[in-house]
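Pasting the structures here.
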Structure 1
Amino acid sequence: MNNLKKYLITGLVVVIPFSLTIYLLVVVFRFLDNILGIFLVDYLKKSWGFYVPGIGFLLFLLLILLVGMLAAKFLKHRIFLKMEIWFSGLPLIKNIYPAVKQVILFVSAQKEFGFKKVVLVEYPSRGIWSLGFITNDGFAELNRTIGKDAVAVFLPMSPGPLSGYVIFVSKDEVKFPDMSVNAALNIIISAGVFNPKN
């Protein structure tokens, strides 16, 4: 009986995440395909007599690529900044856009904003270790003021790592676990349930 229970739980642990992942991928694919595909279905069926599933998805990716190229070119221009401020200030949108942008920025933070290494620091008090990320280590003025070489460490909050604390710690007080940034993020998001060794 214990073996049956063990096999059932193990099966659920394997099947549910796999099934949900496939299901979510299919839902996202269909949603993105329909954004532009809905305009193409009638046209392609009338003109060619058939419709290719996924063409809307490909057009959506091309559109995102084009927007990314334009945004990268004009991102720091005053016009773009004014447009973003105007857009993010609209009713309803001001409650959604900043939060969504913060999530996207955080997901890309390890590449864009320099999550360099995973670290352990004794914070908020001695004997209590917090998991964080080195974001910078070149603060000459801070180093001169405290008389030590310090690093900036971002300590995300769990389980939602979109906010946290930035602390400055002396390099000799920082521990470096053998762990990737993704593994550390998984630990934080799962509130310590995720174990990278398992």
Structure 2
Amino acid sequence: MKKATKDDSDAVIDITAKGFHDDPVMKWMLRRDRKYEFALQLFMRTLAHLIYLPHRESYINDARTGATMWLPPGVTGDIGLIQQLRSVPAMIRIAGISGIPSMLRVQSFLDGKHPTKPHYYLFSIASLPEMRGQGIGSALMTPMTDRFDEQQVGAYLENSRSANLPFYQRHGFEVVEQVQLPGGGPTMWLMWREPQPVSLQSGLLT
């Protein structure tokens, strides 16, 4: 795993979009016509460039089959008014004019659930669909959780699939709340990870 550079940005976005192709929240929130795949790619590209890639906590594996995007402690996903206005045309293409109010309600709802104490925020972790089940997610997650423990800082994520709960739980995350998105949206599991004492992790001090 390496920190994504500008040269890796397209690969990070492509892997993320492909990995989230069948995500329940994406399928519910984005446009539901034949342009869904285009909308999903544009959604991930817009958020990656506006919010996640600039903070340099995005990673990709050497084989370019898995990628993850985080925000560091003290950083939120809020963007300035000018950036918001510039993103409006993209948002219309992503969700349609009628879908923007729903997207804004979802964002406001999730923002209201966000922890206030310092933490790393996981926006996405994904592998190419044909590579699932080969340990790529754990290879991306483990170096991060090791670092969180060394820094003694928490981590937070919003999980949109019940099938993913065991994966996150293996890496120390626990469900703090199960919610349904406003407007009849899918269920999400809000998960928090407390930092573990470094001395309890086998091999970390060797």
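So relative contact order in percent (Cα under 8 Å, 6 or more apart), computed for just one structure, reads 22; which one of 1, 2 is that?
Considering all the candidates, the number was obtained from 2.
Using semi-axes √(5λ) of the Cα gyration tensor in Å as the calculated read-out, with 40, 30, 14 as its value, let me know the right label among 1, 2.
1
helix-only ellipticity at 222 nm (-39500 (n - 2.57) for each DSSP H run of 4 or more, over all residues; to 500) was computed and gave -12000; which structure, 1, 2, did it come from?
Computing helix-only ellipticity at 222 nm (-39500 (n - 2.57) for each DSSP H run of 4 or more, over all residues; to 500) on every structure in 1, 2 gives -12000 only for 2.
When distance in nm of label points 7 Å out along Cα→Cβ at positions 17 and 89 is computed for each of 1, 2, which one produces 1.7?
2
Thinking only about distance in nm of label points 7 Å out along Cα→Cβ at positions 73 and 145, which of 1, 2 has the largest value?
Going through 1, 2 one by one, distance in nm of label points 7 Å out along Cα→Cβ at positions 73 and 145 is largest in 1.
When distance in nm of label points 7 Å out along Cα→Cβ at positions 25 and 49 is calculated for each of the structures 1, 2, which structure yields the highest value?
Going through 1, 2 one by one, distance in nm of label points 7 Å out along Cα→Cβ at positions 25 and 49 peaks for structure 1.
Just so you know, all these numbers are worked out from the coordinates, no wet-lab data involved. The model shown is predicted, which means the values in this text are computed figures rather than measured ones. Cβ atoms are built from the backbone, for glycine too; each structure is taken alone.
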